[in-house]
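These notes open a run of structures that come right after.
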Structure P
Amino acid sequence: MHITGGKFNSRKLISPKGDNVRPTLSKTRSAIFDVLYGYIDFDGKKFLDLFAGSGIMGLEAVSRGFESAYAIEKDKKTYFTIKSNYELLGLKPNVILGDSIKKMQVLSEKFDVVYVDPPYKEDFYNPALETILSANILSKGAIIILEHLQDEEINFSNFEILKQKKYSDKIITFLKVIY
């Protein structure tokens, strides 16, 4: 696993062990950040990686110019791997151990981008979107990115779909809140 762009481009990272983590493919990560750059300037922005898994999305964000990235991960071993990767790059590890839905509710930061990539087929998307809305963690104009399977039943009624792209067997959906 390696960073695909920015100041840490090509830096190798520690991959979490086990079947419970599926890092977003490098080609997909590059495409996500290319699309995202069309919507916001990364300078001074904050990124939240829910259900962080490998933590690669937050690390990519910081590498590409985000001011900071936070990662929430429930699995203890994976959490320590993410922390190690932040430290490997000389970054302050803003890594939170625990359930993403619950931890989101106590965050005091406001985020410009929230990345949502929970375990597939586990029905976390709708609770995550509901909590993002109720937890008051979004800055003005924030973008929410979902990585999901095509057949996931997701309620987008409070959101504007900015863009959807298919990569392999998954869909990447870019959203903005409808106020």
Structure Q
Amino acid sequence: MELLDYLPDRHKANIIGQTQVALQEIVTAEESAWDDILLQMWPDTATWGLTQWEKAAGLETPNASTEVRKSRILAKLRGYGSVTKDMLQNVALSYYQGDIDVTEVPRESKVIITFVNQIGQPPGVETLKAALAEIIPAHLLLEYIWQYRTWNELTGMTWSYLATKTWNEIKEGDI
């Protein structure tokens, strides 16, 4: 409800009404500013506050998109404590929103990250690799597995059709 709505009709057109309109603009601007400040309190909704989140997480402020910066911050915040399978999965999910399977192979001192429902390398995989490399103990090897199309999946497609596609479109894209 606007401040002007609280005034009797006889005052809406005079100086009292004009004052209420001016005050309403100030109140609306203050409410908007307050809402924006509240958004900065969480890294997943922050915009101009990302620099402070990066400082708090011990990260350099990169020349990257807002989404990449948020992912790095969330990964760093999720990456504190003992490195567990769940922690690795949570960090990976801050970069990639699909299904991820984390498999530990103790005999080989290896952890395998599998992108379950992704054909080809997911976007931003290099940033994810850097984040996981930062938190994984030095004696463990990280291995990444993603899927590509097989020749059997191309059954029924003609060479003339496939010739219109790039190799990346064939092995990774929707064809």
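With helix-only ellipticity at 222 nm (-39500 (n - 2.57) for each DSSP H run of 4 or more, over all residues; to 500) coming out at -8000, pick the structure among P, Q it was computed from.
Source structure: P.
Looking just at mean projected area of the Cα convex hull in nm², for residues 68-147 alone, which of the labels P, Q belongs to the structure with the highest value?
The maximum falls on structure P.
Supply the structure label, taken from P, Q, corresponding to relative contact order in percent (Cα under 8 Å, 6 or more apart) with the calculated value 17.
Numbers: P: 17; Q: 13.
Corresponding structure: P.
Where is Cα Rg over 2.2 N^0.38 Å largest, in which of P, Q?
Looking at the calculated values, the largest one is Q.
Can you rank P, Q by mean count of other Cβ atoms within 10 Å over residues 4-11 and just name the one with the largest value?
Result for mean count of other Cβ atoms within 10 Å over residues 4-11 over P, Q: largest is P.
From which structure (P, Q) was mean count of other Cβ atoms within 10 Å over residues 52-59 calculated, if the value obtained is 26.8?
P
Throughout, read-outs are computed from the coordinates displayed, never taken from laboratory work. What you are looking at is a predicted structure, and each value in this text was computed from that prediction instead of being measured. Cβ atoms are built from the backbone, for glycine too; each structure is taken alone.
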